[in-house]
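Peer 1: So, here come the structures, one by one.
We did not get these values from a lab; they are worked out from the coordinates using the rules stated. Since the model is a prediction, treat every value here as computed from it, not as a measurement. Cβ atoms are built from the backbone, for glycine too; each structure is taken alone.
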Structure 1
Amino acid sequence: MNNASEKLLPGRAVLFNSPGKPFQFVERAAPTLNGDEILVRNLYTTICGSDIHTYCGHRSEPEHVVLGHEIVGEILSLNTNEEVKDYQGNAVQVGDRITWSIFAVPAGIEAPRADMPQKSDQLFKYGHALATDTDIFNGGLADYCVLRSNTAFLKIAPDVPLKVAATISCAHATVAGALRIAGEIKGKKVLVFGAGLLGISCAAMCKEAGASWIGLIDPDGSRLNWGTGFGTDETFIFPTEIDASQLPWPQSDLAFDMTGNPEAMKTGLDSLALGGRAIWIGAVFPAKPVPVDAQKIVRKLLEIKGLHNYNYDDFVNAKIFVERNYQKYPFELLIEKEYSLHEVEEAFRFATDIKPVRVGIKI
C-alpha cells in the first residue's frame, strides 16, 4: 500500500461560512484514506464565477464549505499497491500532477443518460460540499484534497503552467461541452456573448474547430481587449439600447451565451440566421425570465440548447485542448492577479470589486 498520509503535516483549510462573514482558517490532521481514495496536495486554485456568486450571496451553499473547484494538484498518496490509471488510461504515481472533475458519482449510481453523468443522483461536487471535521479537505482552498472513489481525474503535462491547468476542470471543460452540443463548428459564423474566461475560451476553441468568423460581445471594453489574442475576428460593446432589427454585428449560425443575462440571451436569439442554434451556458443563478418570440423560433427553425457543467468526454477534450494550445493562446495572462492561501479574503474582494477574468490562489 502506498499511503504516506501519516507522515504528512496537518493541513490548512479555509472555510466560507456565509456572505458577509470573514473566512475562517482552520488546521486539521492530514486525512487517512479509505478504499481507493487518492490524497492530493493542492497546488493552485482559481476563483471561478460561481465561487464569487456564493461569496456575494447570489447562490446557496452548505453552511460551512471549502470553496474552489478549479484546481490542480500533485498526488501525495495512493491507497493501493495496484497500478492506478487516470480517466484516459495513463498510469499515475505519487508526485504526478493531476486535475479532476468537479463532480464524483458514487459507485452503483447510474447516470440519467450516458452523456449526463453530472446529473446523477447523490452527486458529490468538490468545492460545493459541506465541510466537517472528518471531511474538510474537499475543495480547492486548502492544502489537501481527498479524491473520492469514481472521481474522473487526468494526468497533466508538467510544463502546462499551474494557473492554466487549474482552469481545465471547470471553465475549459464546460466550454468543451458547449461546443459538443453546438454541433458542427467548421465554416460557421459564431457570436460569443460574455468575455469572461468562458467566452474567451469559447472563442479560442471555435477558432481551433474551424469557425469562419467569430464575434465577441461584452459591455466591458477592457475585457474585449483580450479578444484578438484568442481567435476573435471582431469585438462589440453590448448596446445599452437594443434594436433587434439593427444589431451592430452580422447574423450568426451559432450564438453562445456565457453571461446568464436574460437580455443577452434574447439578443443572441435575435442574432441567429435561419436554422441557427443558441447555446446557453451562463444561466446558473436566479434571473428574470428570457422573453422568447415563439413565432421567430418556429419560422426561422431555431434551436436553444442548454448545458450545466460537463461530462467526462468534455473534460478530456478540454485537457487535450489546453495541452495543445496553452502556448498558442495566452491563457496564463487571464489570471490577472495572484494571492497566497492566507490572502484569500483579499483575493475575493479583488475578484468581486475589480472583476478580472480570473484571480489565482497559489497554495
Structure 2
Amino acid sequence: MAKNVGNYNLGHFNKESFQQDLLSWFEAEMRSLPWREDSDPYRVWVSEIMLQQTRVDTVIPYFKRFMEKFPTIESLAMAKEEDVLKAWEGLGYYSRVRNLHSAVKEVNESYGGVVPNTVENISKLKGVGPYTTGAILSIAYGIPEPAVDGNVMRVFSRIFSVWEDIAKPKTRILFEEIIREVISKENPSYFNQGLMELGALICTPTSPSCLLCPVREHCKAFEEGVQAELPVKSKKKAPRSVTMAAVVIQDEAGRLIVHKRQNKGLLANMWEFPNVETQLEYQSPKETLQQYLKTDFNLKVEIEAPFTTIEHVFSHLVWNITVYKGTLTEEITELEDLKILDLASLSELAFPVSHQNILKAFLAQ
C-alpha cells in the first residue's frame, strides 16, 4: 500500500499483518466487560459516554446499575432528569449524562428509538463527537469508522513514530486519516476495541510492556527505542484554586437545608449545601457566608465553628471548602431550589462528590 497520510508514508506498512496480529491478540485476551455482552448500540453508547475520562474499573458498577434502571432508549428518554443525575451520581463530568439524556430523547422521537447508523445522523446528536460516533458505528454496526481517543493516539504515535502534539485537534485528524487506511474492513469492531485494549493494558502511558505487545514487529518507536518519549503532549494549564465556605444547616427537627444549582454551567441542576467563594480580603469566611445566606436566601442562621475541610479537584479548578455547622434560627419558606429535608429524602437527590463528602463528615461527628 503506497499511501501518504500527511507527512507519513504508509507504503512499507503491512496492514494485513498488523490487522491479523491485533485481532488475534484481542480475540484471545479481551477483558470480560458488561458492555461487551452484546453489540446493542444503546449499551455501546452508554458505555462509551461513561468511559470518557473515567477508568474501566470505576465504570463497571455504574454501567450495570444504569442499565438496570434504564434498560432501553425509551426508558431513559422518559426518565426525569433528577433520576438520571442520581443514577450518574459520583461519576463526575455531569454534562456527559445531561447530553446523553437529551440525545436519547431525540433518538426516541426522531428515529423511533433506534440509534442512527450513519456518521451524518449520529454525529448530530448532542454530546456525540467524532470518537463516540466511530465507536458506536464500528462496535455496534460493523462500519469501518475510526474511533480515536487518547489510548489510540498513544498506540499509533508509537507505531508510526508520530511526533506531532496529540493535544492539538489537527493531530487527532491525522490519526483518523491513518486509521481509515489501516482499519480492518471485515472486523472494524474488534480492530477499534483491540486498539483501545492495547492502549489500556500494554501500550500504557509510562513503562509500556513492549515485550508483551502483539504488534511490536510493526512499531517504529520500539525499533528506534523511543517508545518512552512518545506520544508528545503539551501540558495543560494548572487548575485554578478556589477558596470556599459551605454550611450544613439544621432546624430544630434535625432536617437539613439544601440548594439546587443553576440549570447551566458546572454541576448544573445538582443539589448542594449552601456555599460561597470566600476570597474577599476584608471579610472573614464566616462573615461572607452569613451575608450570602441572608442576601440570597433570606436565611437567619447561627454559624458555629468549622468541622471539616474538603478539597475537590476538577480538570480546570480545585475547590478548597471550609465547612461550618449552622442552626436555623427562624422558619423558612421552601422554594423550588431551596429545600429542608430529612436524611431519607436527601438520599433521593443527586449531589456532587464534594457535597456527598460534606454530608459524610457531618454525619461522622
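Peer 1: Hey, helix-only ellipticity at 222 nm (-39500 (n - 2.57) for each DSSP H run of 4 or more, over all residues; to 500) derived from one of 1, 2 reads -6000; which structure?
Peer 2: 1
Peer 1: Of the structures labelled 1, 2, which one yields 1.40 when Cα Rg over 2.2 N^0.38 Å, for residues 39-102 alone is computed from its coordinates?
Peer 2: Values: 1: 1.40; 2: 0.99.
The read-out comes from structure 1.
Peer 1: Ranked by distance in nm of label points 7 Å out along Cα→Cβ at positions 231 and 311, which of 1, 2 sits at the highest value?
Peer 2: Sorting by distance in nm of label points 7 Å out along Cα→Cβ at positions 231 and 311 in descending order puts 2 first.
Peer 1: With Kirkwood radius over Cα pairs in Å coming out at 21.1, pick the structure among 1, 2 it was computed from.
Peer 2: Answer by label: 1.
Peer 1: Let me ask another. Where is distance in nm of label points 7 Å out along Cα→Cβ at positions 247 and 271 largest, in which of 1, 2?
Peer 2: Result for distance in nm of label points 7 Å out along Cα→Cβ at positions 247 and 271 over 1, 2: largest is 2.
Peer 1: Here is a follow-up. Which structure, out of 1, 2, was distance in nm of label points 7 Å out along Cα→Cβ at positions 223 and 295 calculated from, if the result is 6.5?
Peer 2: Answer by label: 2.
Peer 1: One of 1, 2 was used to calculate Kirkwood radius over Cα pairs in Å, for residues 127-198 alone, giving 15.4; which?
Peer 2: Working: 1: 15.4; 2: 12.0.
Considering all the candidates, the number was obtained from 1.
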